[in-house]
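S.K.: Given below, in the form of structure tokens, are the structures.
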Structure P
Amino acid sequence: MNNLEVELSPDDVQWAAETARTSFARWENQRGYYNNRLNSHFKGKLGELAVERFLLTRNLKLDSHFRFPDREKLADIVVKIQGYKKVLRVEIKSWGREYWQELGRCISIDQFPDLKKKADVVVWCVVDVDGVVNAPVKALLAGWSTMDEIAKAPTRLTGFEYMRKIENYQLAETGLHGMSSLLGGV
């Protein structure tokens, strides 16, 4: 598989921790597609930062909507290609390594219609987090999938015995596109 590792600085990790607390507080009392936990918001912010870093190192112009709480209904990142003549709307989904094999690469069937309206692709991340916010963190950009590929993925109930079971589309890890092909040579 053609995945990529991105190291995030302690400043990045601190920003992710602070913004995760804000996001968690906003959604804390609302039932979501998955269990709403501070650690999930933290992993999500780290994944978003890692994908942003990957795209910026390719000298691309971005609208990083994930940085603004009032833009939560938009794709996490919009890549501007040739100005705004073409865009790629990117949603980022992140898991800890301990959940990647069993629960990774999932999109809730209930979440999919809204996700399809706002994104063209999903980038899948694996984030190693040990709870320390003053140290670098490594994020693995495991690959990406189109919305059509997600819609064609097998569905299954996921969740360990202590978790609420969620009906998800779940892609095989072997079916993910490598990160180098994300922009098709743009």
Structure Q
Amino acid sequence: MLILASQSPRRRELLRREGVEFTVVVKDTAEVHDPTLSPQVLCALNAAAKAEAVAADHPQATVLGADTLVFIDGTPLGKPVDEADALRMLMLLQGRTHCVCTAVAVILPGGERRDFAEISHVTFRPLSEAAARRYMQLVNVMDKAGSYAIQEHGELIIEKIEGDYDNIVGLPVSRLLQELRR
């Protein structure tokens, strides 16, 4: 049995697309917000905390925890706190390349843990404030790291990507499936 320790509808959609059967169990966990940590380390700490919290109650299951953050100039951008913060993030990203890091922690029955992190690069189109506000009207940016979703009207804001598209959405599925088959 696979348990997804995440509320993310995007992660659920990615797993369903691949035909993976799973259940969702989420426990409140405190997330680390330390900008001095590298993207891989920061996301890995949060992914592991989510997986460990659920695995403690389900030791016979395979538990999957994940965490995705956007990083620009070494600074992590999580979910915006309000619309002004969302606009600030979009304007910070406009016309520039940033990285998206997703870390995954898989805890197997018996407690063995397999961790990995993927990084993809995203280049935003130059955006006016009006274009950023239009995007915010089309997409619920409030529950998304960096205030955007590549899969939702991404053509309006994204110029190019380098790396795994699914990683940018929130779960590097190809790599995850490799780990689960091992």
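S.K.: Looking just at distance in nm of label points 7 Å out along Cα→Cβ at positions 49 and 97, which of the labels P, Q belongs to the structure with the highest value?
M.R.: Comparing P, Q, the top value of distance in nm of label points 7 Å out along Cα→Cβ at positions 49 and 97 belongs to Q.
S.K.: As an exercise: FRET efficiency 1/(1 + (r/R0)^6) of positions 65 and 105 (r between Cβ atoms, R0 = 25 Å, to 0.05), calculated from one structure in P, Q, equals 0.65. Which structure is it?
M.R.: Going label by label, the one that fits is P.
S.K.: One of P, Q was used to compute relative contact order in percent (Cα under 8 Å, 6 or more apart), and the answer was 26. Which one was it?
M.R.: So the calculation was done on P.
S.K.: Now for a separate question. Which structure, out of P, Q, was Rg and Dmax of the Cα atoms in Å calculated from, if the result is 16.3, 53?
M.R.: Here the read-out was taken from Q.
None of the figures in this text is laboratory data; all of them are computed from the coordinates on show. What you see is a predicted model; the values in this text were computed from it and never measured. Cβ atoms are built from the backbone, for glycine too; each structure is taken alone.
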